[in-house]
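Since every read-out is calculated from the coordinates, none of them should be taken as a lab result. If you're wondering where the values come from, they're calculated on a predicted model, not measured in any experiment. Cβ atoms are built from the backbone, for glycine too; each structure is taken alone.
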Structure P
Amino acid sequence: MKTFRDPDTVHAPVAGCTHQIEVSGSPRWLVLSGQLGQARDGSVPEDPGDQLALAVENVRHNLAAAGMTVDDLVKVTIYLTEQVDPARRREVLGEWLGGHKPCMTLVVVVALAAPQYKVEVDACACHLPTN
């Protein structure tokens, strides 16, 4: 079972996320490496908002390959080398998560693996049997 909590002893979540998710029972876990804003053909858009959209789709594809969906996400970390317009960031993440609110951290870093990369997203997911 996944229990989503926002303790009243902590400030309300700043973005569309949950402060904590407790997992109990016998779940299947999936831990993803950082997913870049790079298309399957190797192309990397210049715009960091477009890179974010690609990176989260790459997370979605990884989840699907493991028989999971975004609803199985329990932790997402987003690394940016420059700010993505907050409205665009909320739009991309809102569409991607569809109301699901995993624990989430956003970090602005100096650089990623190569200069063309402005966004990287890593995640952990937990799938519970439905029986």
Structure Q
Amino acid sequence: MKLGYTILYVADVPRTLAFYEAAFGLQRRFLHESGDFGELETGSTALAFSSRRLMSELGKNPSMPDPHAPCSEIALVTEEVAAAVDRAVAAGALLVQPPAQMPWGQTVAYVADLDGFLVELCTPVAQA
């Protein structure tokens, strides 16, 4: 078995795709003609978005994310964390935590996307 995709529930899928393209340089894989579902290329696993409206129609009740009390995060790996933070903030992301060196050697920063999802921007984890 392998992880195929992760779906975040957002208010406006086309707006979110455009934000992730501008903020993180990700490429659009797919946007359904309804505008209620889309995917971005992120390597072997896609990052997908579904509208909260669609999820409500399907009988789910998605909650709103809170970057200051997150229950999850997505991580995007880059060698240039500070530059990635600057690009994300310029595209409208909220800076949650500036780049910092972690005790295990990784550089990590956090931003929140337009819907409040926490996005970790980090260097690769070094293998011991």
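Among P, Q, considering only distance in nm of label points 7 Å out along Cα→Cβ at positions 59 and 83, which has the greatest calculated value?
Structure Q gives the largest value of distance in nm of label points 7 Å out along Cα→Cβ at positions 59 and 83 among P, Q.
Distance in nm of label points 7 Å out along Cα→Cβ at positions 3 and 115 was computed and gave 1.7; which structure, P, Q, did it come from?
Only one of P, Q returns 1.7 for distance in nm of label points 7 Å out along Cα→Cβ at positions 3 and 115, namely Q.
Quick one: relative contact order in percent (Cα under 8 Å, 6 or more apart) came out at 23 when computed from one of P, Q, so which one is it?
Q
Given a value of 1.7 for distance in nm of label points 7 Å out along Cα→Cβ at positions 75 and 107, calculated from one of P, Q, which structure does it belong to?
Q
Just checking, which of P, Q has the largest value of FRET efficiency 1/(1 + (r/R0)^6) of positions 11 and 91 (r between Cβ atoms, R0 = 25 Å, to 0.05)?
Largest calculated value belongs to Q.
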